[in-house]
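Visitor: Presented below are the structures under discussion, each in the form of structure tokens.
FYI, it's all coordinate maths here, none of it is from the lab. Just so it is clear, the model here is predicted, and its values are computed rather than measured. Cβ atoms are built from the backbone, for glycine too; each structure is taken alone.
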Structure P
Amino acid sequence: MVTGAVAAGDWIEQGDSFDRQFKSAQALAAYEKALAANPNDADLLRKISKQYVEMVLDAPSKKEKLRLAQLGYDTALQAKKLAPNDPAVRVTVAIAAGRLAFYSEPRRRLELSGVVRSESAESVKLDPRFALGWHVLGRWNYEIANLNPVLRVMAEAVYGKMPPASNDEAIRALSRAVELEPGNALFHAELGRAYLAAGRKDEAKRELQKSLTLPRRSRDDAGAQDRAKQALRGL
């Protein structure tokens, strides 16, 4: 039993190392070997979900992206069943739902949007200093506040009444994420875009430029910095 625990720990350490290098497929393989010895480990399931969600970025087709995103979401839900009071698990469900929504048909996308909102809100309720939870909640507000008219009509059909969302609320949540984790390029980029949507161009420029000075710490940072560059070109 001890030997198995040691082996699992080694696989987790190896997976974490691959994760830091953005080698999602290798990290996934290592974590799955650890999971074989610890099938009810919520944190391992969270880590596995993260790899599936990140592998979506490299998938060659929409079908494969959708498959991986669904696996990420399903795995996150497994982790939630085991650890419903873990804020990192709850925000993992939110992130996986958001990634799956991106490749889903419109009605399903909007249904998953509700999951993003509820799970990210729960994560910061559980831990008010959880930066990633504030970021995801802010992103949800930004996306809903800036829905195109067609999707807004569909959203009202799904929600009955649109849940409250605004660029001001997006800025509040995204600013909290930046305050808690000021070295995060993704956080600054998305706060800058929210400022821009609110017409606050000077603050938008400050945050967008700041994003471009920071190192990439996650697979999503490259895309965020590309969005920051595009937004700056429009200023």
Structure Q
Amino acid sequence: MNAPAPLVLLVEDEPQMRRFLRVALEGSGHHFLEAATGQEGLTLAASHRPQVILLDLGLPDMDGLELTQRLREWCATPIIVLSARGQEADKIGALDAGADDYLTKPFSTGELLARIRVALRHERPGEEDAPLFTLGRWRVDLARRQVFVGEEEVHLTPLEYKLFTTLVRHAGKVVTHQQLLREVWGGVPGAQPLYLRVYMTQLRHKLEEEPSRPRYLQTEPGVGYRLKIEG
């Protein structure tokens, strides 16, 4: 029995490029989805779970690097950047943001298909992305960056959100102070565990029923923090 045709999501604002790639990919046996904006790309990635994502860096509503970073908050799907920006710094920036590969425009159909085949070989079987996370009365939509307690949406600052979703990605596991400082603050010189205590206190006041006796946002003394998922 033949394997099902892979689904490729293209996030590209140029209609001519979308038409060209639709013909090329459907003609080579791929299923094809397209989005003209970064937000539409996030929505389709969450709802359709493509096997490969192709994206342009110059999108009308957000930079492709931002889109890559937002996808990587919850999505492990291989990402191939397609861009007219051919400088080494652009390539390094895209790869550092979480892209798996980088093709400079113009490129041949054959090269793109070869890169897609490589990406599909590197896809991690059995590993499912989870854009929705629930715990007790909490519901987190990682694709839309929304956090709810019951039916009420809770506003988190960008750093609060990044800290919280880092714990969500490692739910049930102890995350050390240094790992959190690296993932949330990016290893900024001078970032201290004190930052974590301040932001964790703010998160507990926004999310926990009893902030002084947190049920889920647990401190592991001298080590780090853990999002408790059992009990």
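Visitor: Match the computed value -12500 of helix-only ellipticity at 222 nm (-39500 (n - 2.57) for each DSSP H run of 4 or more, over all residues; to 500) to one of the structures P, Q, and report its label.
Guide: Details: P: -25500; Q: -12500.
For helix-only ellipticity at 222 nm (-39500 (n - 2.57) for each DSSP H run of 4 or more, over all residues; to 500), the value -12500 is produced by structure Q.
Visitor: Given structures P, Q, which gives the highest value for distance in nm of label points 7 Å out along Cα→Cβ at positions 19 and 179?
Guide: Details: P: 2.8; Q: 5.0.
Of structures P, Q, the maximum of distance in nm of label points 7 Å out along Cα→Cβ at positions 19 and 179 occurs in Q.
Visitor: Same structure, new question: With FRET efficiency 1/(1 + (r/R0)^6) of positions 107 and 195 (r between Cβ atoms, R0 = 30 Å, to 0.05) computed per structure, which member of P, Q shows the largest figure?
Guide: P
Visitor: Given a computed value of 1, 6, 13, 16, 16, 14, 11, 9, 7, 4, 2, 0 for P(r) over Cα pairs in 5 Å bins from 0, in percent, which structure among P, Q does it belong to? It would help to have the intermediate numbers written out before the result.
Guide: Working: P: 1, 7, 13, 17, 19, 19, 13, 7, 3, 2, 1, 0, 0; Q: 1, 6, 13, 16, 16, 14, 11, 9, 7, 4, 2, 0.
Computing P(r) over Cα pairs in 5 Å bins from 0, in percent on every structure in P, Q gives 1, 6, 13, 16, 16, 14, 11, 9, 7, 4, 2, 0 only for Q.
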